[in-house]
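Quick heads-up: structures coming right below.
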Structure 1
Amino acid sequence: MRNFSSRISGFHKQSLDQRIDTVADLTGLDGTAAAHLRDTGNLPPETAERMIENVIGTMTVPIGVATNMIVDGRDVLVPMATEESSVVAAVCNAARQCRDSDGFVTSTSGALMIAQIQLLDIGDPETARIRILERRDDIQAICDDMDPVLIRLGGGFRDLEVRVLETRSGPMVITHIVVDVRDAMGANAVNSMAEALAPHIAEWTGGRTCLRILSNLADRRLARARAEWTPEAIGGESVRDGMVEAFHFADADPYRAATHNKGIMNGVSAVVLATGNDTRAVEAGAHAFAARTGRYRSLTRWEVTNDGNLAGVLELPMAVGLVGGATKVHPTPKICLDIMGAETAEALARIIAAIGLAQNFSALKALATTGIQKGHMALHAQNIAMMAGAEGTEVDTVAKALVDRGQVRIDVAEEELARLRGN
């Protein structure tokens, strides 16, 4: 049982090397572990130091490339950063099977983000609501003055919404400012506008403003993707119909929908992470959007066309950008964006939606046919082999033995490795 105090005075002022030494001394890390932390890979230590606080190392996640993708008539290669086996392969297979149907067609609803200002202590909330709406021109001027660069790029304030919300704390007047953030994710821009606007709202209404921050339910910034697969390409009409039935299950049952949508986000979040965008914001928006009807449902829709093809549609909020944050600071996201040729935030959002739909297709097909474990475990077996200590060519040999035995477990991997080494 280790006994030390986590109260470390001045820890944030130490250099990266000093912080590693401090943590190693307190927790008993050996020299090998400390050396591993000092290896920051392709992220320079000085860059890491400026991205977050109290840095002691970096976490390298594999980046794979999804092939076979056609998005809006253009062949693209899509980098995906993920630790989960079979995610990249699933997208490649789905994309290959719809290439003859022209791949994925995408669209977006624009680059509009919402910020909220909370107003409390109001005896006449309905009157306060109208007073705020009457100040639309003033509100636009206040918001646009906060970001002249955004205005110069064609963005800025676009709309105003005000609601009276009944809560356990009494009525609240909630102001939404709707802002076109162009190629930015937009959080900093809309948050600054909301904070600048809040004192004015309090003055105009006589109330008290409290929270002023963006909403990650970016339902004014939707990305959409659709695609079709012929029965011949996917194994026949029975496979097609089984996939539609699997969708019906997910759309009716939140327990199934949670895993169904998690599969979609396997693909979505992998591209979001590879491009240095905010995975938590995108995931929060997607799951909130899935519950917009009052019940948590599938993000995708699947049906059979008049021609008998399987048609899939995905629509979800996609607050991603090309400017600001890790996208501009971290060298790897820059390279990933170059690989996929995404020159605008809208283009990136379209590609991400296509990847999410492809991921969902492969998951539904696996579930409706052989089961999710067959393909997943074939790849996962390699991880288990390495966990057992396999190295080099031993990894493939042990992994194949696990799959052949139908037992992808660490104890079986250790047994196979011992047999391979003649122990």
Structure 2
Amino acid sequence: MKADVVLGSFYGDEGKGKIIDYLSQTADFAVRFSGGNNAGHSIEINGKKFAFHLVPSGILNKNTIAVIGNGVVVDPKVLLEEIKQLKDNGYDAKNLRISDKAHVIFPYHVQMDKLQEGLRGNQKIGTTNRGIGPTYCDKYERCGIRMGDFVNKRYEEQLRRNIEVKNNIFKTYGYETFDADKMLEEYNAYADILKEYVVDTVALLHEAIEQDKKILCEGAQATLLDIDFGSYPFVTSSSPTVGGVCTGTGIGAKYIGEVYGVLKAYSSKVGEGPYITEQDNEIGDQIRELGYEYGTTTKRPRRCGWLDLVALRYAVMINGLTGLAINHVDTIGKLDKIKLCVGYKKDGKVTMQYSTDIEEIAKCEPIYEEFEGNFGDISHIKNREDLPENAKKYLNRIEEVVKVPIKFIGTGAGRDCMIVC
């Protein structure tokens, strides 16, 4: 049995949670491998909406072990709130496991995030100010605190050193400083509660592989936000591409099976940076309202535009995508006319090459093909051949250009509004 992977193809917020929820119904393990509570997965079940920021979406399936991998950075307060939300809604968190190697977010990370973003002035990245980047910085500076040390109370000396260093920076800029004793008292209480969930998840997952268990790895954010392969510096601080699966879980490359790229039938983006098919106009506003494009974590309105197949081909290349999962087909089908970017025009020539160089992408103009919309109500349709002709033409053209089959088609917000091809 191979570990299947679900990734975002563009800028995130593509509906990964829905695909993960479906696939995890038959998975023994659902593993989150990157990011922190700067991301969110929304799932609607029986009219109830769940928004997860740290806990893997697979936790909603009682037979699935939900694993927060070592590549994730964990805010204990946010995690405890999610555990409480689960219990309040009748779900048991006993199937949750947290890697002892995952790093902990502390309040000084959050404040450092706000300070650094403020100092960028007009060059803001558009972070969520959740402390994600500064926590990864400490991880690579080798002064971070891992969950194993945290729950076993082996972190006091390191925390005191960190607070001393950060406080010197905060004083310089007139920011509030932190009291180490107070923080230790507060966070030791969190550590006591979380200790039962913390294990060596690398050993756990390899034992599952040896026992031929089904593993599903779920990404946060998406390809164009990858620290290496995204539109740098307007990226996240981790690797939400397929490489992050290996480094964020300890699962080797030979154990990876299907790699599904999730996207929407249009595109959206939160934060700054280039976005070639953005519609900063009435069409963009219309897409935003039809798709309710507001951040799961931040509630920020998302920038909206047409689907970009040049960027999608790049995601296919980087991740080795074996299948696509396309959501919001019902949403785009409410428009009279739909456009699809099938190439770029650069220096008078047509190209299918995507660049993360900001100056290079600024030279490109999207080449559009237009399609008829008005798909009608497709939420009840369960077979692709039963879709309206306009919808089939649109989806067929996507497959023709990117040369990867569409395996899942989202036809509505509900858990069951999906065609499995």
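Values in this text are rule-based calculations from the coordinates and carry no lab data. Just so we're clear, the structure is a prediction, and the values are computed from it rather than from any experiment. Cβ atoms are built from the backbone, for glycine too; each structure is taken alone.
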Distance in nm of label points 7 Å out along Cα→Cβ at positions 12 and 292 - structure with the largest value, from 1, 2:
1
Work out mean projected area of the Cα convex hull in nm², for residues 4-203 alone for each of structures 1, 2, then name the structure with the largest result.
1
Highest-scoring structure on distance in nm of label points 7 Å out along Cα→Cβ at positions 52 and 324 (candidates 1, 2) is 2
Note: helix-only ellipticity at 222 nm (-39500 (n - 2.57) for each DSSP H run of 4 or more, over all residues; to 500) at -15500, derived from one of structures 1, 2, originates from structure 1
From 1, 2, which structure was mean projected area of the Cα convex hull in nm² = 20.3 calculated on?
2
Of structures 1, 2, which gives 0.15 when FRET efficiency 1/(1 + (r/R0)^6) of positions 68 and 332 (r between Cβ atoms, R0 = 25 Å, to 0.05) is computed from the coordinates?
2
